[in-house]
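**Student:** Quick heads-up: structures coming right below.
The numbers here are math on the coordinates, done by the rules we state, and not lab data. Predicted model, so just to flag it, every value in this text is computed and none were measured. Cβ atoms are built from the backbone, for glycine too; each structure is taken alone.
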Structure P
Amino acid sequence: MPAWNNEISSDLKKSKQITLDSGGNGVIIFDPDHANQRWEVTKIVVGTNQNATATVVPYVTPALNTVSLATLSAGNQRGAATWSGNNDVFSGLIDVGPCDFLSLIFSPPKGNSGTALSGVVGFAIVTGTKFTKRG
C-alpha cells in the first residue's frame, strides 16, 4: 500500500483471547487505534489452551470486515483456513485500513459438532507495522 504523506511508522503487536462457545466458535477482532492509522500485518500466531495431543482442534480463518463464516466471501478471506488452530502461524501481508477490522474466526473442523471445543480458550497475536498519519 502506498505511504500516506506525513506518516509515522511503529511496530505493531497486539494480542487477544476468546473462550469458544458451546458450538466451538469464537471471533477475535483487531482494528486500528483510530481513523488516522492503518496497519500492515505480516504475522499472526494463533493457539489454544488445549493439550498438544488434542484430537479435535479448531480451524482459524483470517478475514477482513466480517465476523462469521456465513458472511465470509473470497473478497474478505485472507489466507487459507488452518486445520491446526491450536498452534499455527500465518505469514504474508494483510493491509488493514483505517475503517477496516481484522477478524480471526475460530470454528470446529468440518463434520464436527464443536462440542469438544466448548470452553477452549483461543488466542492470537498479530505483528507488523502500524502507520499513523500526522498533520
Structure Q
Amino acid sequence: MASTGTPFARIVLLGLDDSLAGELRAVLGRRQDVYTEAFLSGHECLRTVERLGAALIFCAADPSRYLDLLDAVRREKPDLPVVVVSRAPEVSEWLDAIEAGASDYCAAPFEPAHIQWILDSNLRHHSAPTRYRAAG
C-alpha cells in the first residue's frame, strides 16, 4: 500500500479483546503508536487518552461502554474521533454507533484499505481542527 501521507499519531484501543486488538494492530502496522487499554468508565478512558496524547480511539462495539465514552468525548473533547470496532459486521450495530456520535465503524476481518481510509479521514481532521472549524 502506498503511503498516503497519513499523519503519525497515537491511537488507543479501548476494551477490545486480545484477539481483536491483535488483528487491528496487524493492519495498523508500525506507522502509528498504538496502545491497548482496558475499558473503564467513559470519563476514565478519556483521562487515559489525554495522558497518552492519543489522537484517535478504537473502542469495542459494546453500547454499554461506547455510549458512556461518546458522551464524555462530546462534553470534554468533541474533536476526538472515536471508531467503534466489532468482531462481525452488523448493519444495525454500525447505524447505532454512528447515530450515537461515533466517527466511524469497522469490523473484522479488517481491510487495510478501509483502515487506511479511517486513519486518513480522522487523523487529518484531528490534526487541523481549527482549520476545519474556521472553514465551516
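**Student:** Ranked by distance in nm of label points 7 Å out along Cα→Cβ at positions 91 and 123, which of P, Q sits at the highest value? Please list the in-between numbers first.
**Tutor:** Working: P: 2.1; Q: 3.2.
Going through P, Q one by one, distance in nm of label points 7 Å out along Cα→Cβ at positions 91 and 123 is largest in Q.
**Student:** Match the computed value 30, 14, 12 of semi-axes √(5λ) of the Cα gyration tensor in Å to one of the structures P, Q, and report its label. Write down the numbers at each step before the final one.
**Tutor:** Details: P: 30, 14, 12; Q: 19, 19, 15.
Structure of origin is P.
**Student:** Right, something else. Looking at structures P, Q, which one was mean count of other Cβ atoms within 10 Å over residues 11-18 calculated from, given that it came out as 19.6? Could the numbers behind the result be given before it?
**Tutor:** Values: P: 14.2; Q: 19.6.
Label of the source structure: Q.
**Student:** With relative contact order in percent (Cα under 8 Å, 6 or more apart) coming out at 48, pick the structure among P, Q it was computed from. Walk me through the intermediate numbers first.
**Tutor:** Details: P: 48; Q: 27.
That value comes from structure P.
**Student:** Still on this model: Assuming -15500 is helix-only ellipticity at 222 nm (-39500 (n - 2.57) for each DSSP H run of 4 or more, over all residues; to 500) as calculated from a single structure, say which of P, Q it is. Let's see the in-between values first.
**Tutor:** Numbers: P: 0; Q: -15500.
Among P, Q, the structure yielding -15500 for helix-only ellipticity at 222 nm (-39500 (n - 2.57) for each DSSP H run of 4 or more, over all residues; to 500) is Q.
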